[in-house]
Each structure stands twice: as structure tokens, then as C-alpha cells.
Structure I
Amino acid sequence: MGFGNNIVLRLVVLWLLAGSSAWAGQTVDCGLTHPRLSRVVNARCHDFRVPLNYEQPGGKKIDLHVAVIPASGNAPMPDPLFFFAGGPGQSAVDSAVLMWPVFRKLIAHRDIVLIDQRGTGQSTPLTCPRDEARLELGADDEQLRQEMARCLEKQTVDVRWFTSRQAVQDVDFVRRRLGYERINVMGVSYGTRVAHLVLREYPDRVRSIVIDGVMPPQVILGPEYADNLAASLQKLFMYCEGDSSCAKAFAGLEQEWARYLRQPISDKREFHLAHPRTGKVLDLEVSRQQGADAAVRLLSYASETRALLPLLIHQAAQGEWDGLVIQALRFADRLEKEIALGMHNSVVCSEDVPYYGEADTGDGDNRVLGRMSRQLRVICSQWPRGESYADVHRPLSSDVPALLLSGELDPVTPIGYGEMALKQFSHGSHLVVPGQGHNVSPRGCVPELIEDFLDRLALDQEKAACVQDTPRLPFFIDNMGPGA
């Protein structure tokens, strides 16, 4: 899958400072890339120095990295699209290639502005390098505490000022420095929280909002993860049962999943296998939670990887975890490079964990992600609570045109979240893309629908019927791939 008093005075001070050398940024031509894709996107990159704490504009500064993909048309619209990435902890600039199916439709008319949210990418990143053989989250609370304490010690800035509140202030700073009067905002996953907050705090500056993988303001990250994933997997079993090849190969898949969940999550097994990226042979002792569960969770996000799940669940139910552990290693390797864990902690430990109830402990919950709340509490016992909005979870009420996008099988931000968030908008539409998981905006005809929405400020319901034809990868029946 977070202002105080004298706001007018502060804005005047910031406006005056915007012309001073302390706020100047360097601008260069740059090529945006992604390690998993070959495309290069041409852009203009800006590096600004912004206040660590906007309440003290003359105090310590940090680096803020911004990329602008310029509109290609002769007469671009004056209102660009500002895009916010997920995580929390992903780089928006690095997301440019992944989001290219959407952006290539929009740059004929509009600039695309990508801000590496403070703490991510090249914006004073709060990273936590880890051993390549470690998996996502250990079952050992003490080990997790020590790892987070070590990560915190490595940081050279005060991590309390890396929450959604400062990110939203950075957005308005960039808007003003680049000379835009009004903007369109788009967020994916956690980025939908940032988009919501930008609209809430600067309503006169936002022309429209597009949110994909919607996280309503009132939702707290963590306690609902296990329920959402369980519901998504239930739909997976239903799809498998309705597919003749999958149903034949994996009869009783739901029962096999129940049998797998009865295995204690802390029991460990030894593995001797090659790392999927480096080829280095590893001798690992891995618990169900560290390895197999982590893979099930992350494979469920996209239709391409969900296609592997029936086969891997069937194997795991037979006691063969190797396939899931290899997938967990592959994802852990990617996540370390693509998620700034320290920034993730600064957001979640400020805007989510403090709002957990006494019942949100996860103790004794054997489901995948059932103990996520407990683990996040452990992380936040070492990571300081930051300076975010006291009312970060307050819904808004807006007449700004809104397009909300959900995947039918999304394991982290389900359809119900989109319906909940839709109530905030008097001019909003919620579009569900069948057969898809998390982040549907680059899928099928959705980029064309987003382009049309930004032009017309309304969803064309007749055109939107095209999402029924969004393709998905057939289920793998064995290690060779899908059935005939």
C-alpha cells in the first residue's frame, strides 16, 4: 500500500524568500530510467534547497529533486499534472518509466511534474541498507528493533520532518518556483494520501484529482492489511475455479491454502539456493512469515505475478516452499532499491501507528500480514514520531472534479476504499478495472480515460466500458507456464 496559526504571515515570508539565492535550484536536461525497463524519458531536472522545517525557513535546508517532462505540443495547457508515488518510500522520478503508458498520453497537452518526496530518490533519501540475504521483515521482534535502531543512527538529518505534511508544503513550493498557477494532482497508493492532502490544504490551486489504488484519509495503514489480502485471495480462488485449466490442475486450492495457514508462522526451515539476481548460493534459515508469506503478499499486487500464485500455493501446501522463498528474495532485493525504508517509517510512525487501537496487536493471527500491526509497532518503538498534521485522517469535502481508480483484485486498497473516498467529492467518478490488482492506471485503455478526464473534467461512462477488455496473464499450471 498524513497548519498551524499565522498561515498568511508564513506564506508571505515564503513568497519573499522564493526569490533569494538560498532557494535557487539548478536545472539540467536529464534522462529518466528504471532498472527493470529499457526506456529513457527525456526531462528537465531541478534540484532545490528547501527548509527541513517550514516553520523555520531560515534554518537547515535539505535537497529536493524534481523532474519535469515537458509538454510536446506547441500550445501546452497552463495546468500540469503533479504525480505522487506510493510506498510510502518510492521515488516519483523513478516511476516515470513505469507510468509512461499514462504520461505519454498527457504530454501532448501538459507538463508532468515528478517530485521525489523528501526522504526518497534523490531528495535527501532516508535509506536503510540491509544484508542481501535478509528478507522483508523478521519474525524476531528484538532483531527488528536492533535493525531499525541501526538505521536511525545512520541518518544525518532529523527524521521527524519527513512526513506527509512537509511533503505537501514541498509541493506548493515547487508549484510556485516553477510558475504554475493551478495544477492537476495524481497519486498512486500512498500517493493518494498526498494528493488528498494537497487538495485539502490548497484547494484553490487544484484543478482536478486522479487517485489510483485509493487510500481514503480515514484509513489507517496496518490493521486492515490481512483482511484486504484475504479478500483478494478469495477472489483469486474463485477465478481459478472458473478457469478450466487452473481448476483441473489445482482442485481444492482454497482448502490447500487453509492447510498452509495452519503452519506456524514462526517455524523456520533451512534453504540452500541461489540468489535470483546475483546467483550467489545462500544458506538461509527462513520462517513462513519471512519468506513464503512475504512472497504471497507481493505477488498478489499485479495480474502478471498473481498468475503464479495457484501453482506456488499448491507447492507450499505440499511443504515445498522453495518457489515462494526465491520470489521473496527477488522482491526483497527490489524493495531495498525502490523503497526508502526510513522515509516509510517517518510517515507510518507519525500518521498511522499512533492511531492504532488496543485491539490492533495482531498477536496470534496466523494469516498473511496478520501480525503486521505488531511489527509496525516494533519499528515505531525505535523510530521517532514526526511532525505531521494532527488531523491527517480527516476526510475532505470538495467540488473539484475527481477520478478514482480501483483494481477488482487489489490486495491492499480494495474497491470499498474507493467507494469510501468517493463520498468526499460532489463531482467524482469511481472506475473499477476487472481482473486487475494494485495500480491500474497504466493498464489497457485506462491511460486514454485519464487523458479524456483531464481534458473534459468528467469521466465518459460510455468510453469507460473499455476496461472490461483489460487483459490479464493466464494462470501458470506448472513451471513451464500457462496451460493450453
Structure II
Amino acid sequence: MEFILRLSKLVDQTCTQDPDILGLSSDSRHVKQGDLFFAIPGLALDGRGFIEEAVSKGACAILTSVDNNKDHCSIPIIKVSNIRAKIPEIAAKFYQTPPKSVVMVTGTNGKSSTVSLYQQLLCAKDIKAASIGTLGVQSGLTLPFNDNFYGLTTPDPITLHRLLSQLGHNGFDHVAIEATSIGLDQHRLNHVEIEAAAFTNFNQDHLDYHDTMDKYFEAKTLLFKQLMKPNKVAILNCESERFEQLVSICKGHNQSILSYGKNVQADLRLIEIHPHLHGQDLKIIYKNKEYSTTLSLLGECQAYNLLTALGLLIATGFALEDLMPFVPLLKSIPGRLEQIDGSPIFVDYSHKPVALQNAILSLKQHTEGKIIVVFGCGGNRDKGKRPIMGAIAQEFADDVIVTDDNPRFEDAAEIRQEILSTCPKAVEIADRKKAIEEGMTRLKSGDILIVAGKGNETGQIIGNQIIPFNDADIIKEFLGKV
């Protein structure tokens, strides 16, 4: 599928040259003939220093910041005051025919599971739907285009608008997107027309980027303040401590509210939850009508993710009674309370305090035995959550092993000590493989082991190296030996 548009159709400025734009790029290494190259100022790398390389590779126009002094160039140079905000605007114009209905999900936890459940429910109804987020593009189908992006939950705006256009051209009318606070703050999601947006929950994360919880929350609310237009629907967890603030923000932008949770005031209300070894039986009320179903996913957090997905589907025109028959068919996504080969061992992406607590408490409801936890904390990330996660493991788990989890450029031993400072009952095993195997040997009948923090990640990041490593693979390998 080819895209061609005149430069004058993409930018508001008049140019003496008006070449055909054949593609968009913000990475000089990937520039192709006929591309518009975005020279973005950055902290680690400054794209303005790669203009000559982009031109040599065939770029036919440059978009850069107004403080760039480079004027002498054989091709048009367009200067704008906020290049990060301009890129998604241009990408939306260039890549056309997006899906008819796009929804977004933000919040600290549950985004990946929610967009997956949304996509699975529609696919179960034989409707072509996709999700975009931590796991890439998920559709249940083999896609006729390259759907890879570079490991970010929220892809860059060029990639995002290209993916949406390709999905739209291939008959995908419904897409759910994970909206991260960083992605929102960096304008990556701008100029995506959305029908509804959800806010799952709010707790500590990404303070290495946002500095304070208020700034973190402010970034997430950009989804409702800037991206979602009036007369659309916001799906909000009424048990979130920021619920009233969110309601005020959404009503201030003339958006409707669909609340969910156990609260008696919730529009979509969870009134009963009965956990068992194979999942949980749920009873839900919506508009005074009760619905009973079985969810094969373990953990109360998954019940809330289901409510969020159902809320989004209701907001986009689907009837709850038409969706409920498909709930028992839903499957967990890799690394999210993922049960490994039917064993009492679960891999979970819980690398945040509340997520770890939720994982432990959720699985406690499914067993009368002990909960054993293996976890660590990442390096060069929010340091404040390390003692908090240690305290959570100390209080809620029965047996704890502290190990390494992507130490990056920090001293791994120091990271472990920060966790252990509030978790004195834990055993320290630096080698993650040995830690997992030790946790497995401690299992007795009725016990559950949670290997937390990395989820479906396939590498351990140490310094500038990514060493192949997957928690589930280690577990399966050890299970095959015993």
C-alpha cells in the first residue's frame, strides 16, 4: 500500500518547492527516497544533527524546530515551534482511512489485558478487531503488513498512524490502544479520533519521568482533555482514588460517564465474584439486569479488566447481552497472571507496587496454601517503589525470594538491598534462573508460586546488553526435569 501526498497538503507553510512526499521518518537510518524527515531535538540524540545524512539517503523535505539555524539545504526546510506536536498532525493527514472505531485505555495497571479482552470479545463475534500496545499488534490473524514496533507500549506517532491506516485498509473496523502517560505527554497519540476512553486505576509508577504523582496523573488526563472530543464516553473505575477528579474533568469537556466497579453507584456493577481453581464465577448488573458468567482468568483484577472492556464495548454501541455469552472463551495474555502448563506457577508483569499486591491477593483467593513470590526491581527506573514493593511482599506473601530484574546500568546488589530493607524474611538470590528454580522447589501441595516483574519479556537487560531470558521458558524447562 503506497501513500503519496504533496508537501503543501501536509504543512501550513508556503514552500517554493512542493515535492511529493512518499513516506515519513524520524530516524535517519531508515530514511528512504521521497521521505519527509523530522529532525527532532532530543536529550540523548539530536535529530537536527542527522539532516545531512537524511538528505543523502533521499529525503525530499525536512521538518525541524524554529531554533535550528540550518537554512542552507537543497530541499525545503519547514520550521515549527513544537515539532513533537506537529508530527502526529502530519502523520494523520498522510496515513488515511483509519478504523471506524478506535478506543483507548489508560491507567497504571490493566491496560494490556483490557485491550486484549476488548479485541477477543469482538473477534469471538466474528468482527475484525485489533489491539495495539505492550504486546504489539494483536488481532488473532496473520496480518499482511509489518506490525512490529520498537518495544514501546505506545508506538511513535508515525508508526501508530501507519498501523491504524493499514488496519483500516484491511477491514479492521475496531481497534483498542493502550495509552501510556509518557506516550500522552510526548504527543504520540495526538490526532487519533477516538470513540471512547477508559481509566483503569491509578497508583505509583514512572516517577523517574514525571517526578510527582500529580504530574503523572496530569499526563494521563490528557487523554480526556485533549484527545477525546465532546459527546464521547469515558469509562471510569469508580473505586479509583482519583475518580471524582476524573468525573469533573470529563464533565468539564462535555463527555458522558460510564462508571464500573463494586460500588452500589456504579453503572456497570460487579455484585458477586466466586474464585475457584479454574477461574471465577461473576455476576454483573447493568441497567437493572443481572448477568452471570464464568471468567477463566484468575484474579479479581481480571474481573475489573473485563468490566473495563465491556464498558468500552457498550460505549461503542454493543449490547451487553450480546457480549456475555463469549466471556467464558476469553484467555489471558502472555505474562499477565499467566498460568504455566496447568501448574500452580504464574508469571505476571507486576513490576509496580499495587500490581504486585493485587497479584498476590488475587491468587490467594484461589488457594488455601502458601503464596511464594520471586521478584526484583528494574534499574534506572523509579527507585522509590523498591522499598514499597519489599514491604508489600513482606506483608502479603508467605515466602519471598528477591532477585534481579533488568538492573540496566545500576548496581544489581544495591537494588536488591533496597527491596530487602523492608522485606527481612526474603531470601536473596541474584541469579534469576536460580531464584525461579528455588521457588519451584519450595512448592508444596496447594501452594502457588508467582514469578513477578518481567511478564512475557524475552531478555534480561544488564548494562547495554540484552541477554535472552524468559520467565515462562525457565519454568517450563524446570518442569520438564521434575
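Derivation of every value follows stated rules applied to the coordinates shown; laboratory data play no part. What you see is a predicted model; the values in this text were computed from it and never measured. Cβ atoms are built from the backbone, for glycine too; each structure is taken alone.
Suppose distance in nm of label points 7 Å out along Cα→Cβ at positions 78 and 94 works out to 0.9; of I, II, which structure was it derived from? It traces back to II.
Have a look at I, II and say which one yields 2.5 for distance in nm of label points 7 Å out along Cα→Cβ at positions 126 and 310, as calculated. Computed on structure II. Suppose you compute mean count of other Cβ atoms within 10 Å over residues 166-173 for every structure in I, II: which one lands on 23.1? The read-out was computed on structure I.
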